[in-house]
Structure I
Amino acid sequence: MNVLFDLLVKEPVRVSDLERMYGAYAGRPEFVDEVIRAFRQLDPDIAWRAAWLLRRHARIHGLQEHELMRLIQCADEQEHWIARLNLCQLFAATGCPARARETLFPFLADCFRDRRTIVRAWALSALMAFRGEQAYARIVADMVRRARQDRAASMQARLRHLERMQRRALADA
């Protein structure tokens, strides 16, 4: 087992503890590999802790394709809503390798059906990477239509953010 695993299983672990772990260990070359291993081995109720570290790392440094592939292969095993939320946020930041779209799409579509608006909103953000592909375009467009009907503040904020990003991308093109 690795040091990170031992730290992640301790109780309690707060976000401030995760920040300290990230600061102390993220510079190590084996960091992402250790966290992915921990993610797969942690009890489902606390796997979100490893997902949080991975999301944090992905936003700052990105993840390599092989690392994303390992996460995608085990994403659908995650049942805890916080782990699923962190994975949606991670994939919204990194996108999805083309060869893994068929595997990741069902997980994200399932997250879009979650009862928690915040999970649905971030799933939609991750799903935006699929909208340009013929196999998914109609399904994602339907999800966007349904999201526009959702009056929850978090969904509306996420939609506004996605629209700003889309306008910026069009302006830059």
Structure II
Amino acid sequence: MKKNLNITEWQKTYPLFGFLYGRMMLSHIQRMSDLYMGDHELRYVLQITSSMNFYRFYTPEKVMEIVVNGVSFKELSLIVQTPINALSVSQVGRIPRESARRKLKKLLELGYLELSPDGGAPGYITSKKTIEYFFESNRLLYEDFAACANTIELMQKNIYSDEEK
């Protein structure tokens, strides 16, 4: 698939790409909106927390290993996470600490986060419920991306074959 398009090629590609990408993202946003009851700051706080929880797991070397071997839900749920507190979420997300604290408590009540186990650093970790949800949700998003990429590749083949005629 050609990676760099000139303006003429982009003008032919954009209408379909914009439609496919927009449909894909709207579908994903709708799934997420239902999960967070429309509270996008809640989504943002969970995103920050989960990203920080798993930061040490997703090293460049580990990502390459995952690309080759894959990873199961069971493996993801056994990862030792880095507990995160409200101050860290506040600083990374650039939101008031009290807002971060309230959102973390709400996510705890909803079962999307857990308190770190005793003996470890205090803070919040991503729950197995959340890992399981996103394991499936991200599969759906990947399917949307794959369908979009396949359509664009077909479209590009048609554009270039028309130019050769």
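Suppose relative contact order in percent (Cα under 8 Å, 6 or more apart) works out to 15; of I, II, which structure was it derived from? Of the options listed, only I reproduces it.
Taking log10 I(q)/I(0) by the Debye sum over Cα atoms at q = 0.12, 0.21, 0.29 Å⁻¹, for residues 67-130 alone from the coordinates of each of I, II, which one would give -0.36, -0.88, -1.22? Walk me through the numbers on the way to the answer.
Working: I: -0.22, -0.71, -1.43; II: -0.36, -0.88, -1.22.
Value -0.36, -0.88, -1.22 for log10 I(q)/I(0) by the Debye sum over Cα atoms at q = 0.12, 0.21, 0.29 Å⁻¹, for residues 67-130 alone corresponds to II out of I, II.
Between structures I, II, where is percent of Cα pairs over 22 Å apart highest?
Max of percent of Cα pairs over 22 Å apart: II.
Determine which structure produced the value 2.8 for distance in nm of label points 7 Å out along Cα→Cβ at positions 99 and 147, calculated from the coordinates; the candidates are I, II. Value 2.8 for distance in nm of label points 7 Å out along Cα→Cβ at positions 99 and 147 corresponds to I out of I, II.
Which of the displayed structures (I, II) returns the greatest value of distance in nm of label points 7 Å out along Cα→Cβ at positions 11 and 155 on calculation?
Values: I: 3.5; II: 1.6.
Across I, II, distance in nm of label points 7 Å out along Cα→Cβ at positions 11 and 155 peaks for I.
Read the figures in this text as sums done on the coordinates, not as results from a lab. Only a predicted model underlies this, so the values are computations on that prediction, with no experimental measurement involved. Cβ atoms are built from the backbone, for glycine too; each structure is taken alone.
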